[in-house]
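Following are the structures in question.
Only the coordinates and a few stated rules stand behind these numbers; no lab work does. It should be emphasised that the depicted structure is a prediction, and the values quoted were computed from it without experimental measurement. Cβ atoms are built from the backbone, for glycine too; each structure is taken alone.
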Structure 1
Amino acid sequence: MIARRVPGGWLPAALALLAMLDVLGALHVYRLQSVMGSWTALGGALVVSLIALMLLIARAPSRLPGTRAAALLAACAWVATAHNLAGFLVAAPTPGLWLALAAGLLALLVIAWRWPRPAALFATALVLGGAARLIGAAALPIIPEHGDMLPLVRGALQRLLAGQSPYAIYAMPWPVPLTYLPISWLAYLPPALLGLDIRLSNLIAETCVGAMLWRRSPAAAGLWSWMFLQPSVLNWSLTTTAPIWWAVLAAVLTALAERRHSVWIWLGLAGATSPFAIIVAPFVAIARRADGWRKLIRGCATALLVGTAWLAPFLIWDAAMVQYGVWLWFNDLARYPRLRWELDHTWASQLGFSGSFWRRGLEGWLKPIQAGMLLLIGGHAWWRRPSDAALIAALAAALLLFMAFNPVLWPYLYQQAAIACLWACATRPPPSDHAFTV
């Protein structure tokens, strides 16, 4: 059966996803902590599935939001971020801080009503979002009580500079291994060497995402301005390593959309940054299928070589701890995933279907379901040969559905799908483009 394709469907999907992820990633800001439970998580997962379906069957947007609309969305996000800063992050907000927050809102409103220029919105969002991150970093120290990701990175850098293997067990004070691939923590080495807050790397990475999207489409960069000013994304920037992966993913998508051979190098770097690169890789291969089998195999070999070059030194140094931290810690369900489930059943209150499986003792089905969905979406893309824009939208859907059934659920892991959504909207397909059909 052929599904009717909804005109402009990618844009509504992107808007719905960005709004939903912001609320779920900043429940305290929107005073919704009490509503998040197992039924809310399940309902949210159903919404995520609908968004993924929209991305798969809908046409590309006929046009992107104008600067006025994007500026109004950014202004709404800034109000929430101002509340996050003054109400939660900064212990004693000064009159100067309140004045600066109000001035930021006024600037966005002026852009919306009097000076709707894409460059003005982009620059204003960059200044406001950067300032919010600097203020937040000054107020929120890097300690395990605020999240163990960045303390773990800092510990890994300290061991590396001391000539010791960074892949070891760290006390947070709970014992945890280094679970990140090399680039995702080595990206913080420059500010660490300069004695600066390592979260400066996150700010640079997020800025690079915005710059790459601006290069693709200034109108689509308006959506990035909205995302950059959201309180949830501010939280992820202050407490996680996610922005490093967002930047590398954005580089892969840019090279893919521009049909550059460097996409294979970026894919290799992605493989040394995040395990989610394994989801991205098949879509890159599908996009470059027209190059012929020889070039396709050569490209895959290039990506594998680049990724291995980053990981090999640490495998030689301590292969057992690399395997334990990077692979077994999260993927062996009998280890951390089960320990965390037995501690507080946290997966039941996180966005996704996984909590329902854990509750019924069916968690062993989750990975086969993930693999099956990726095979279906990837196989359909291989058969239909969609445009680059439709293929990136399909990748966004695959990332969403993969996360909805991931045994370990954290809200920020969905943000990578939002990045792919932005690139789908920014990549203009030819008039004859057809979307996925089911």
Structure 2
Amino acid sequence: MKRILKVLLYSILGIIIAGLIISYIAYWSFSPGIKSIEVKDADLVFFQESYPDARNEFLARAKVLQDRYENVRLLNYHIESKIDTNLIMDICYIPPQQDTGRLLIITSGLHGIEGYTGSAIQQMFMKELITEEEVLDEGILLIHSINPFGFKYMRKTTENNIDLNRNCDVDKSMFENKNQGYADLYDLLCPAGKANSGSLGNRFFYLVAIWKIIQESMATLRQAALQGQYEFPEGIYYGGNDFEPQIYFLQSVLPEIFDPYDLILTIDLHTGYGMWGKLHLFANPVEDELIRKRTENLFVNQPIDWGDSEDFYTTMGDFCNFLGQLNPDATYLSMPFEFGTLDSQKTFGSLHSIQNAILENQGYHNGYKNDRQEKKIKKNYREMYYPSSAPWRSEVIRQSREMFTVVLENYQ
């Protein structure tokens, strides 16, 4: 009997070890399902590798539009910084050339590092899709690099570690919100010590996360981590305790621009979440069925995730909702464009995304174990939000061009 129990025990132990080995290999060999895509070199010219270059290209194209159309306004706002005097958010506003009808807003760089792709899309739009016919009765507002610090220094957050998409509202009571789920996961999301992706804890990060998923669910874990939090200033997805300066600035200048319009559409450009190389339409839940239907008519035959499925997450301090509050009398529509990079709709892809964010934040605040770790962690983080892949970049421009063409045709 003892021998049977011993054999059974060893068998169970062997199964556990085999399972650990298989899961370890599966997690660390995971990569997004990269598709074979034809690269168009003409589309790659819209992408730059530095914030100053991206800004210069945006301003050059804005100047062309200013020379072409009447009453085009170029605004800029310098973001105060302890380390940099050249952090600037730029705005290009093209009013309707004849009748005031509707306003289209396209924004980039809310999440800093994601601004490289957002800027490229804006540049393509400015060069190819703004026409005399389009601006007859439609105003176009382009806001470039809302978070220039993150744009320039390859972070999602501002210099104050604030995620601007958790920092927007017209009511400061938002900052009193508590995210108990985040607090419960604090040790996992905000580890102490220097960042080291090779540590035992990080090597088996996925096991701890999967155990949390088993206890709760993937949706619960994602919601707790991503919805935003206002208690831990050095944590990821921190929304701050006051609005950032650029949010105050936008709140002061945009109502005047918005005022003549009865219909406003915002498209906010992002990268990171979802299937590699695919444009996802992610929106916060909408209670007004007429607004929902009108939005769906804009993006005809395109799937929209309204944030009401169990696998999606909602956020506090959302930027798109904030813009709608600046002219409550207008019919307001919005749609974040999200270009996937890591197949984060899958469990392993989602865990890699969260782990990359944790390591980058840990390194920024606590330092890195060594130079090699710093380079590795920063490279993984950059690839998560600004892939170097030419096929990915080419596909982003192709899909953006097609989607904006559809939107412009239906936005009436």
Given -21000 for helix-only ellipticity at 222 nm (-39500 (n - 2.57) for each DSSP H run of 4 or more, over all residues; to 500), calculated: source structure among 1, 2: 1
Of the structures 1, 2, the one that 24 was derived from, the read-out being relative contact order in percent (Cα under 8 Å, 6 or more apart): 1
Among 1, 2, structure where FRET efficiency 1/(1 + (r/R0)^6) of positions 94 and 246 (r between Cβ atoms, R0 = 30 Å, to 0.05) as derived comes to 0.90: 2
